[in-house]
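K.L.:
So, here's a batch of structures to check.
No lab work stands behind these numbers, since they all come straight from the coordinates. Note that the structure is predicted; figures quoted are calculated from it, not measured. Cβ atoms are built from the backbone, for glycine too; each structure is taken alone.
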Structure I
Amino acid sequence: MSTNVGGPVVTSTTISAIATITVFTRHGSECAKAGDPQWKRCNCRKSLYIRENGRTSYVSAKTRSWEQAERVAQAERDKRDPVKVELARIAEVEAKKESQRQAKLIPLADALTQWIGGLKDITETSRKAYESTRRRILRWAESKSLVNVSDVTSELLVQWHAAWSPDAEEKANRLALTTQAALLVRLRSFYTWATAVGYTEKNPTLLLRSISQDESSTMPLTPEQFEALLKATEMLDTESRYNAQKIGAQLRAVFLVQRWTGLRIGDVVKLPKSALKGNTMTLTTQKTGEKIEAIVPDHVLAALSSLPLRKEEHPDYWFWSRKCSATVNTNKWVRKVRQLNKHLNFKDEEGQPMEFRSHMLRDTFAVEMLLHGMELENVSKLLSHKSIAVTEKYYAKWVKARQRKLHTEVKAALRRMGATVGGD
């Protein structure tokens, strides 16, 4: 197609059935090529010829360079190309989405701090527990090079969740069942909040299954296992090179208090000596805030009173220097407890290897009380459970064991009376 522009012939490029756009030169009167609008190499002004919808217009390219004018012409053609117009629209939409996504890239550390700061009506102990959870999440995120809230995916969380098992290969991630359950609840709570405020589009915790806290997680020690545990503290001292590392007597005292009072290890290791009056130990539990009075047997009192005064501990406490928080102190002692497993060979009721955890001593206290005739309601109070339903959930099978023991005693008494039972 050709067009006469002011006399000279101009070859045009057809963009569509209704638009033709081409470059031509508007020569000055002094230009030697004034008769050739297609001459490219002079320094005269360049313009665009536009034929569109039956109308002709001339637009300055605002340049004296033919190459630059061609780029201007191509931009005008692109504006009229339906395919390129649609692609440009899509690119604009995607760019807007990306801009919005970038605006929502909230650092995980900042979001966790904001979340915890917004929690209402929680105790100082609970807040410290949430802070501990925050540090645990950030350590894991750093190990995976995750920076923002939205960087965390369901796949990564499922992998981390699997590594919490006490049997997992990654020792650094292994967690006790109670710790697993607490971490899972807080992780879900955080991401539910983060999704609600728009820090991430999808909640990555939805695929995480709940931690089983059924009867099988109740693991009381047998008398033989408890004696083996106390013996392991002596073995730990034997392998320690320095006196400061010899803490066998302290561990034995902690275990004895737990076994005979049912206290959690966190409550035991922060006990002030003033908590003990005669055989009564008075304290407020960290987890539930309940005030309880535990009865301490004489041999446990003897173990506490015979503890040497270590320069690491505050003189008013048995197991705490007061130079760190109660949470840090608890974690310190829990790490020491875990060291004992290399000297233990515990097996569960099915003969499978069983790792010792300090909570087993709380289980031992509860189960022994039940087996020796104490009512479930009273055991619940001693454990400072908020309701008897909690106690029943974990110790129901031991109530049945107590009933079986009672039936056995009744049958034995009947036989002594001369009666027969079950075909005797």
Structure II
Amino acid sequence: MNIAVIGTGYVGLVTGTCFADSGNDVVCVDIDRAKIDLLNSGKVPIYEPGLEELVARNREEGRLNFTTDLSKGVSEAQIVFIAVGTPMSDDGKANLSYVFAAAKEIGRSITGYAVIVDKSTVPVGTADEVRAVIAAETRQEFDVVSNPEFLKEGTAINDFMKPDRVIVGGDSKRAIDLMRELYEPFLRTFNPLIVMDIPSAEMTKYAANCFLATKISFINEIARLCEASGADISLVREGIGADRRIGYEFLFPGVGYGGSCFPKDVQALIATGARLGMDTKLLRAVEDVNCAQKSLLVEHLLSYYKAPDHPGSLSGKTFCLWGLAFKPQTDDMREAPSLTIIDRLTGLGARIKAFDPESMGEARKYLGDRIEYASGPYEAAEGADALLLVTEWNAFRRPAWTKLRASMHGRVIFDGRNIYSPGRVKAEGFDYYGIGRK
């Protein structure tokens, strides 16, 4: 098939590349000339394992092209994906201006029947608005469907190639049949393509992300209760996760969730509830717990340095941060807990030295010269009063303790992801503070 993908952000680029890899001719369109030039030079603007190699192969074999000319990309396409950003507005609502701008240009550019696919995460009712925008610009026949994405940063290629399920919301048999044909190569292991009405498909995406965010906030609140009561969250997690109704996935206590999806989607569903006259109490609690959790390591630091044997404030102290991205296997800094931690610590007069295997460039865009950027983990630890583990990259899981002792000024580790054994850390001569652990 001839496919057009509008937007070369995380979702659009992965989507377009994977469809090209299954034999389709794909044109990816973006208004950002610098990004298109970068892609045409063989590089990708985001870090995602395996993506750069996949882009290079499909460009070389002629199935994947990049352009800023939307009309050129769309005019021959049978299926057009809208995969532009829907950032959070100040009131928590999804900003749909990029979606509607893309829809308007699509309406002006299609030359025959096309299926227009909402791939961006959009509130219930958006497909109807997209349909109206396109219809105002063309007399060509078209259909609009909803096809939400369920990609996890760091494993997006595998998630796309081997999906748990594909959701298609539509009211046209012709459009749904085309979508079945498009996705058939990815569903050969009989994972389902689930067809439903468009509003239900739009809601499914938000419901999935908000449920996962709820699991994270739940285990973080239980971790706080463990700290207050003397229980150990690692043992509690083992006990409850063994229940098949609960499971272990997304049940990791830590310093909160971040990224481009969970924070935005929780807020957007809260805003949808408000628009419909509903008070989404549970979702507001999920958000409140997460916001508080991002500051938990700072609260532990303040408590530690107020103890009788560790007098003084945080002013003038040096703290090493291992990890800046919101999760491993990505360079994404959006809503990352590290940003909250750094804001709090620098506001208290502390000096920050940080290292992340992939997100140092992105971090500079957010933080400028407010922190020091080290070339490696032990350089970041040099002279530090304490080490804060913020992102659980594999490279941080087995530190050279002798080297760390030689580098650091202090002897305390604040483990924001519970990746270390408290007993082992203490045996190596460090004080240890985790999340909800004894």
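K.L.:
In terms of distance in nm of label points 7 Å out along Cα→Cβ at positions 137 and 225, which of structures I, II is highest?
P.N.:
With respect to distance in nm of label points 7 Å out along Cα→Cβ at positions 137 and 225, the highest-scoring structure among I, II is II.
K.L.:
A value of 0.85 was derived for FRET efficiency 1/(1 + (r/R0)^6) of positions 121 and 281 (r between Cβ atoms, R0 = 30 Å, to 0.05); which structure in I, II was it taken from?
P.N.:
This figure was derived from II.
K.L.:
Given a value of -13000 for helix-only ellipticity at 222 nm (-39500 (n - 2.57) for each DSSP H run of 4 or more, over all residues; to 500), point me to the structure among I, II it was derived from.
P.N.:
So the calculation was done on II.
K.L.:
Of the structures I, II, report the one carrying the highest value of FRET efficiency 1/(1 + (r/R0)^6) of positions 73 and 361 (r between Cβ atoms, R0 = 25 Å, to 0.05).
P.N.:
Largest one: structure II.
K.L.:
Given that distance in nm of label points 7 Å out along Cα→Cβ at positions 81 and 193, derived from a single structure, equals 5.1, which label among I, II identifies that structure?
P.N.:
It traces back to I.
K.L.:
Sticking with this one: Given a value of 1.01 for Rg/Rh (Cα atoms, Kirkwood Rh), point me to the structure among I, II it was derived from.
P.N.:
The structure behind it is II.
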